[in-house]
Structure 1
Amino acid sequence: MNELQTTVRFRIHDGKLDEFRSLAAQCMDIVRTKDTGTLQYDWFLSADGKECVLRERYQDSAAVLEHAMNLGDLTGKIVGVSDPELEFFGAPSADLLAALAMLQPRVYSAFQSI
């Protein structure tokens with residue numbers, strides 16, 4: 001199974017919700033127009049607007065790398081208005097883990113599935 005799932009949990013900085021929403025909309029636009037291996041890209045905002053969860057699925061590690069390249073400096077801008085925590089579900093490649101090392105992703109390997 002090469003497919004990867006990710007969850008990114010964002011704690012949005014005080015007073016930055018509008019900027020966060022704008023950046024998230026830009027990310028969504030890029031995914032729709034440029035990504036070729038993104039299978040799911042869904043943003044969920046808490047009722048109080050202080051947290052957001054991004055659920056993603058990709059064909060493989062190469063698709064995640066493509067996505068990261070397509071986002072470019074938007075990733076840094078989002079990190080500037082929130083505190084993200086990245087989780088991978090599956091087996092990300094060494095290249096992918098190296099490229100995203102600054103986000104200190106947690107990796108969960110499958111041990112049961114249907």
Structure 2
Amino acid sequence: MLRTGSQRRKLCPKSPVARVVDLLGDACSLLVMRDLLEKPQRFGALEDSLGGMSPRTLAKTLRRLEKDRLITRRHFNKPVRFHYELTPKGRAFQKVVDAMRAYGKRYL
């Protein structure tokens with residue numbers, strides 16, 4: 001099993017599937033993307049939706065998705081608050097989530 005991104009890139013450098021798995025292959029990222037496809041959300045709302053995920057893991061996931069330009073963090077109101085929303089690159093993930101949802105409903 002290829003466990004790390006560097007292993008996948010080394011063995012499958014041109015595989016689009018391996019590159020997507022590198023980008024969104026963990027459950028935390030997939031669930032955050034699923035929630036943000038519905039609407040932009042604040043950290044607390046994401047935390048509530050993803051009940052079993054620690055705040056540290058969620059923050060790390062959000063930072064990585066932002067670094068990969070799948071989401072943006074927007075400032076609003078005072079006191080300082082942020083909400084997270086998908087970029088066009090992130091919204092393009094809609095069909096993948098829809099396909100996963102359809103597969104889950106049909107086979108799981």
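Kindly point out which one of 1, 2 the value 2.3 was derived from, the read-out being distance in nm of label points 7 Å out along Cα→Cβ at positions 24 and 96. This value belongs to structure 1.
When Rg/Rh (Cα atoms, Kirkwood Rh) is computed for each of 1, 2, which one produces 1.00? Display every interim value, and only then the final one.
Values: 1: 0.96; 2: 1.00.
It must be structure 2, since only it matches.
For the read-out helix-only ellipticity at 222 nm (-39500 (n - 2.57) for each DSSP H run of 4 or more, over all residues; to 500), a value of -17500 was computed from one structure; give its label from 1, 2. Considering all the candidates, the number was obtained from 2.
When relative contact order in percent (Cα under 8 Å, 6 or more apart) is computed across structures 1, 2, the figure 22 traces back to 2. One of 1, 2 was used to compute distance in nm of label points 7 Å out along Cα→Cβ at positions 56 and 88, and the answer was 1.1. Which one was it? Traced to structure 1.
Only the coordinates and a few stated rules stand behind these numbers; no lab work does. In this text, all values refer to a predicted model and were calculated from it rather than measured experimentally. Cβ atoms are built from the backbone, for glycine too; each structure is taken alone.
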